[in-house]
Structure 1
Amino acid sequence: MSSAGTEGGFTWVLDPVDGTQALEQGLNTVTCCLARLDVDGKPIFGIVVNPATDELFACRREGKSTLNGKPVQVSDNKQFKGSYVYLGSRIQPEDLATNGVIYDRIEGAGGKVFNARSLSFGCMQVAKGAAVGAYIGVRTPFEAASVQLIVEGAGGKVTDLHGRAPGRMDGAIDGLVVSNGKVHDQLLSVLL
């Protein structure tokens, strides 16, 4: 069960099993996410662990992201064509395109849509340069707090689904668009 709790003015945000369906199917895309937020709801540090692949992503505020202690960097790819984009959850706001429309638009631009059944798994693929983008359509911050810090620390860009700064990560969020920064506008455009 995902949760958020406060201790000494700081908030901890935990998702012990990101990828429940992946776990049920025995996929190796299940992750555990943990972040600590400051009093303004901004991440101070975050980790994402994939026990099946022995990957530990970590980042602290204003630091560089690492994978098992070694620096990671987003890709320099400037286009969808031939690139992976992770579509991890249903896009919630009614003013945005449905998942099917988003899928068709990405494929129409030559992208490869992938769903790992774990929101943070797809975002970590962006952080390590294996994908150009990912969507988190949910309104809960349990994966998002860690993801934001790690992707940005790897040189990527993170906004909400409408292209705004994500805001606080200790309550309801407006999803996330995660990218290498080079294709961010393209990712946002397929949502409209």
Structure 2
Amino acid sequence: MGLVFQDPDDQIFAPTVKQDVAFGPMNLGLGLEEIEKRVSESLETVRLTGFEERAPHHLSTGEKKKVAIAGILAMKPEVLVLDEPTAGLDPGGAMRLIKLINGMNRYLGITTIVSTHEVDIVPMLADRVCIMSMGKIIGDGTPLEIFSSPELIKKTHLRLPMVAQLMEMLQEEGVPVGVKFTLEEARDELLRIVK
């Protein structure tokens, strides 16, 4: 299991990207050839090939987050826990990181657990959602099940993803749409009505 902190500056400490990503595999006692291979593969996965000799403190927040992820990937975890992965990122950087996280799950077979308050990203990342309050799980289900429960949303002081809010507003105006939670689902629903 690997953990990626919300603030990559709390996780990255080596003078170069390569040294930082190699730290975990070195501490696993792996040989130099295997360490080099894992560093290279991990940096390729997060699209930071060519950053090996750069100083992490000179990177953008998004690049630092990718270095932190690469450092964990180099240890080949079965489960990856990410704390507020899109915090501090601009919208484009957040979407690129969401695609990276989904790709790690889909193509590398790594189970990803994401802790976030950003409800708009939940349907893009999660097959299963657990809502916690005061250390206890008070909601557990698919994004559809969770966001279809007005009582739970009200109780937890959350809100629906903005896409779902738009779909509800369209319903209130008499447009016969179903509430959807991702842009792709909303697009498909609107195209269904237009055709």
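Read the figures in this text as sums done on the coordinates, not as results from a lab. In this text the structure is predicted, and so the values were computed from the model without any measurement. Cβ atoms are built from the backbone, for glycine too; each structure is taken alone.
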A value of -14500 was computed for helix-only ellipticity at 222 nm (-39500 (n - 2.57) for each DSSP H run of 4 or more, over all residues; to 500); which of 1, 2 is the source structure?
2
If FRET efficiency 1/(1 + (r/R0)^6) of positions 71 and 87 (r between Cβ atoms, R0 = 30 Å, to 0.05) is calculated from each of 1, 2, which structure is the one that comes out at 0.95?
2
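Where is distance in nm of label points 7 Å out along Cα→Cβ at positions 135 and 167 largest, in which of 1, 2?
Values: 1: 2.0; 2: 3.6.
Top value of distance in nm of label points 7 Å out along Cα→Cβ at positions 135 and 167, among 1, 2, belongs to structure 2.
Which of 1, 2 yields 23 for relative contact order in percent (Cα under 8 Å, 6 or more apart), as computed?
Numbers: 1: 23; 2: 17.
Only structure 1 yields this read-out.
With distance in nm of label points 7 Å out along Cα→Cβ at positions 31 and 63 derived from the coordinates and found to be 3.4, which of 1, 2 does the value describe? Provide the component values of the computation, followed by the final result.
Numbers: 1: 1.7; 2: 3.4.
The value was obtained from structure 2.
Output the label of whichever structure in 1, 2 has the greatest value of Cα Rg over 2.2 N^0.38 Å.
On the way: 1: 0.93; 2: 1.19.
Largest calculated value belongs to 2.
From 1, 2, which structure was volume of the Cα convex hull per residue in Å³, for residues 55-118 alone = 144 calculated on? Before the final figure, lay out the partial values.
Values: 1: 144; 2: 84.
It traces back to 1.
Kindly point out which one of 1, 2 the value 0.35 was derived from, the read-out being FRET efficiency 1/(1 + (r/R0)^6) of positions 79 and 183 (r between Cβ atoms, R0 = 25 Å, to 0.05).
Details: 1: 1.00; 2: 0.35.
Derived from 2, not from the others.
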